[in-house]
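Student: So, here come the structures, one by one.
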Structure P
Amino acid sequence: MFPRNLSLFRFGTSPSHDIAADLARHRVREPGPQEPATHGFGSPYGLLDDRLTVAANGCHGFVFVQAERVLPASSVRDAVAKKVQAITAQEGRRVGRKERKQLHEDVVQAMLPHAPVTSRRIAGWIDPNHGWLVIDTPSRRYAELTLSALREAFGSFPAVPLAPADAPRVLLTDWLANDTLPALLGLGDECELRDPATPSGALVRCRRQALDADEIKEHLRGGKQAYQVGLVFDGRLSLVLSHDLAITRLRPLDIVTTEQADPDSHDMQVESELALATLEVRRLLAFIETTFALPRPAEA
């Protein structure tokens, strides 16, 4: 599938070893009876496939997986409450905080082996020629967890968060306030404006709104700045660009999807989807790199 949310990292030197072999040594496994969670890598081709990477346009696609035993909080709470009531009724005494905590731990330990396992799959790719690590998640926590797993698999991986020379929100604000949008960009229909100078952090969120309207400019004249702006890139991609250069609600437009041929097999579908995503996103990232003066870390 085409990625929906892009958390981005940059690196200078890419892993020089066999990426697929490294990930294979860190394949995800189901948590043991007393393990709350495990993580590792799964196959982009499907749950039962042995291949840990997929290649397209010089990029290496992967899937990070977090497997977790799910214990509903309400079930644990009810089980602890029953134990507390039983102790109170049988022994005629109050259960203190320390004992209640121990009861909670005992309940979790007893219930954990029987808890169902759910998996969170996070796709991404490494573009070694252009120094990009792209992770399809809006969550900074899960992006960092994925990066940590890659570092563990490779031994080291010098990918770092983006470091623009100037605050991106200054340029985002200028695009809206002064109609200075670059030629390749068009305005979408949503934005988030905040006042960085006020303790309350006053903000305005707009959806299905013309972003060149006077009311938007009035908010900007009042001191608010653009923290998220809906954009259309080159008539091919719709997205929301944030002040930290995270990309959300990424969507290929009809002109992109109609250019994609129907695959003849499941493998070809997986590979063609990555080829399409890496080709389109690479052009977008090259534009962002130039527009926001993003340095690529020096080669080691």
Structure Q
Amino acid sequence: MIIKKEKKGTITIYHVKKNYDQTQMNKNMNKKINDRDIKFIIDHDADVYDEDGKLLLKFRKNAIKNKEIIDAFYDNVIDHAKQRSITRKYATGTRKNVPRHPSQKVMTNIIGFFDGFVSTQRIVLNRSHYKPTINVRECMFNTEYPDKFKKAVPMIQSIDKLYEKLVPEKYKEQNKKAKQTSFKIPGTSFTTVTLNVNYQTSIHADSGDDMDGFGNLSVIEHGEYTGGETCFPQYGIGVNVRTGDVLFMDVHQPHANMPIQKKTDDTVRLSIVCYLRTKIWQNSKNKTKEQQLTHLNKTRKILKHK
């Protein structure tokens, strides 16, 4: 609910309060969003604060202006992004005790780095008689398509620069940790990027990312659609993020996105979320740079030629 609205230059500043308490919010977690809860959609430059003055989000239209880096990112990651996965069951509204089923698979994938190895990778490492000293791995996309990954990096760096400009206090805290690990996207404060295609998340709060940092969302769209707005149901507001826009937000507040209604079968809404995974930082911060790079090069060599 909006309780105050003011203008500062070209930026509209909103102050909001919760429409219902945490008990009710807990009942709604892991469910699809009810559009009746969303009273206002933001589609212009805006900053939003809660009733205690804490920043909830900053949204900027057409903030990423370089079409070449947007197109390069899309062209190089889209095939990887479209692979179907069942790894994010809570964000899809599927609870852990529900059996896996092909219909639960969604197009959500990661690039960059991740904490921990999957079982097949551990088998390969064991066969090579190598026991990793750092529980961090490079994502498959990086190792199998290094040229594509390199071409995708400028887009991520653009998001990072906007992060530093718009949310400097949060950026400073996150970047301090990013400097302590070699497992990150070059020239950024991010270790990992999640890519979602035509994906409606249920109401959830992010975990695994840096609690001292701030979340972000950008979108690249091909074709036409309606919906997909990123919403904070407890506050009754949403944000319509489109190509070139960037949204920085408190992802530890419950959020979800509206259903995506494609106007043609080949319509694509690619959402991009960049973050620093806490366990990557924790698992590597006490290792020297030489130890980190040795681990990276050794595991990359073994897993690439599995």
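Student: Suppose mean count of other Cβ atoms within 10 Å over residues 244-251 works out to 18.1; of P, Q, which structure was it derived from?
Tutor: P
Student: Taking mean count of other Cβ atoms within 10 Å over residues 36-43 for each of P, Q, which is largest?
Tutor: P
Student: Given a value of 12.4 for mean count of other Cβ atoms within 10 Å over residues 124-131, point me to the structure among P, Q it was derived from.
Tutor: Label of the originating structure: Q.
Student: Quick check: 20.4 is what I get for mean count of other Cβ atoms within 10 Å over residues 156-163, calculated from one of P, Q. Which structure matches?
Tutor: This value belongs to structure Q.
Student: Can you say which of P, Q returns 1.00 when FRET efficiency 1/(1 + (r/R0)^6) of positions 228 and 260 (r between Cβ atoms, R0 = 25 Å, to 0.05) is computed?
Tutor: Values: P: 0.30; Q: 1.00.
The value was obtained from structure Q.
Student: Something else: I have -11000 for helix-only ellipticity at 222 nm (-39500 (n - 2.57) for each DSSP H run of 4 or more, over all residues; to 500), calculated from one of the structures P, Q. Which structure is it?
Tutor: Only structure P yields this read-out.
Student: Which structure, out of P, Q, was semi-axes √(5λ) of the Cα gyration tensor in Å calculated from, if the result is 41, 30, 18?
Tutor: P
Quick note: the coordinates plus some simple rules give every number you see, no bench work behind them. No experiment lies behind these values; they were computed from the predicted model shown. Cβ atoms are built from the backbone, for glycine too; each structure is taken alone.
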